[in-house]
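Some structures to go through are shown next.
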Structure P
């Protein structure tokens, strides 16, 4: 197969932990050809098809010069057997426009994973609202009054912007309410932007677990991202330490309940964030943690992903 990965610049990859790199490596090991492009390299003109300046890669196995360029050319996206959308957040206007170009490529015959429409329909923080039976007390609002009332009821809360990533912009306000007003103003821009507020879950001390779901099935190990140094955030980007561990019974139940539903919508790969027994986010844009789980638990997540990809493409092979 010819597989096109839509990514951030290759120069930004940290291959010792990069999930997209592990996907590429597994695909190449199976004899598939690996290509890449950035969203900015895609274009469409009336009377033609969605095209991109694509690079054919050969992974070298070297830790520094990890790829060589075999060719670079402009090609129709529908010519590829599969397109893997792996552009990292933020889900800004340019990301949104990229999903529309990829959806046009689908109309022209391309197969894209995760499906562009599904990416737009599942904003990573708001997607949990569809599954209230699995989440803790949660508020989504622009209203400072609503936030004050939620704090008065739950005493210890977490506030976060809807477009944040890597733990950026997350605040905890304890029972004393210290700085609640100023934090609210910072996040909701005095009522102009929507904020998510959740009851603080003490189980964060045991980690914010990333539960991966591939082809509707849970990966048997999660990566618990454990806060360090008094931090409330377990995100690896915020200094958390990742510890691979077997899924708990509750983790598996959540994953098996949501997995088939999300897979049927075109979400081949999903990263569920679980704190204790509560679902806190549904990550669909560019879920990670493949290599950390493989390095610590020995489970080849990338192989499970390429298996699922091949199975999804079987009717057209």
Structure Q
């Protein structure tokens, strides 16, 4: 869960393999959600199943960290713990819940592309609320990506408009809340470290998701689930949550955060391929053009922001 302090070569093939594998597995999340929705499972139930699978893993890691490192135990003041829990709820519960809700209305491939724009909101929030300098050269890249989303949105609006606006706004809300989470989480990680903060945040979010479903549907609702729905929940928790988080961190430890982020573009591409094959979602010329614009804008954004960071002053 934590990165290695010793510098590693950026051209490490194994590091890139870990990062790519993590991005690919993360991209399966929307597929499993859509498959489970096809079985009639509710959003709240599915989110709770994901967290039921993930929670024991993060609790074990949390207890292991606290048992091995005295400095981490000393850092756990009431203020720090409460702040980490609140930030975890924002990023792992609220953001995920909005994303899950949005997938009731839009396709898995479109959802992934909307989420893929969250770095733009990271930049804007940094400027508006956290004193970062505005990088104006990234604005054209942002416009390119949103032009791509507009192409796909327009096609969907003409062909299947039901719930499209609501679904887009929900997933956009997920991207916005996750961007805000990134800023707040960074500050908590400086105090607790990434591993301990992630375990506290994820565990708290998991308890919120499970409690929500308990209140809405009751404990007996789990007994009524079919083995297939449990299988989707298991896949969502392990393949779409826990395993890719470890792979991404392993890749980051070997090649660094910047190189790891460059592999993120594999996610939308894999989602599109699987969605077309498994879910029989359409992929037209409009989807191709829109996807190309979103990915191109994201690449241009990353390059412009990197140049701005390297520029003197």
Quiz item: Here relative contact order in percent (Cα under 8 Å, 6 or more apart) was calculated and came to 18; which of the structures P, Q was it taken from?
Solution: P
Quiz item: Here distance in nm of label points 7 Å out along Cα→Cβ at positions 86 and 286 was calculated and came to 4.3; which of the structures P, Q was it taken from?
Solution: Q
Quiz item: One of P, Q was used to calculate semi-axes √(5λ) of the Cα gyration tensor in Å, for residues 110-269 alone, giving 28, 20, 14; which?
Solution: P
Quiz item: Comparing distance in nm of label points 7 Å out along Cα→Cβ at positions 134 and 158 across P, Q, which is largest?
Solution: Q
Quiz item: Here helix-only ellipticity at 222 nm (-39500 (n - 2.57) for each DSSP H run of 4 or more, over all residues; to 500) has been calculated and equals -8500, so which of P, Q was it run on?
Solution: P
Quiz item: Suppose you compute Rg and Dmax of the Cα atoms in Å, for residues 78-197 alone for every structure in P, Q: which one lands on 16.2, 53?
Solution: Q
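Every read-out reported here was derived from the displayed coordinates using simple, explicitly stated rules and does not represent laboratory data. None of these values were measured; they are calculated from a predicted model. Cβ atoms are built from the backbone, for glycine too; each structure is taken alone.
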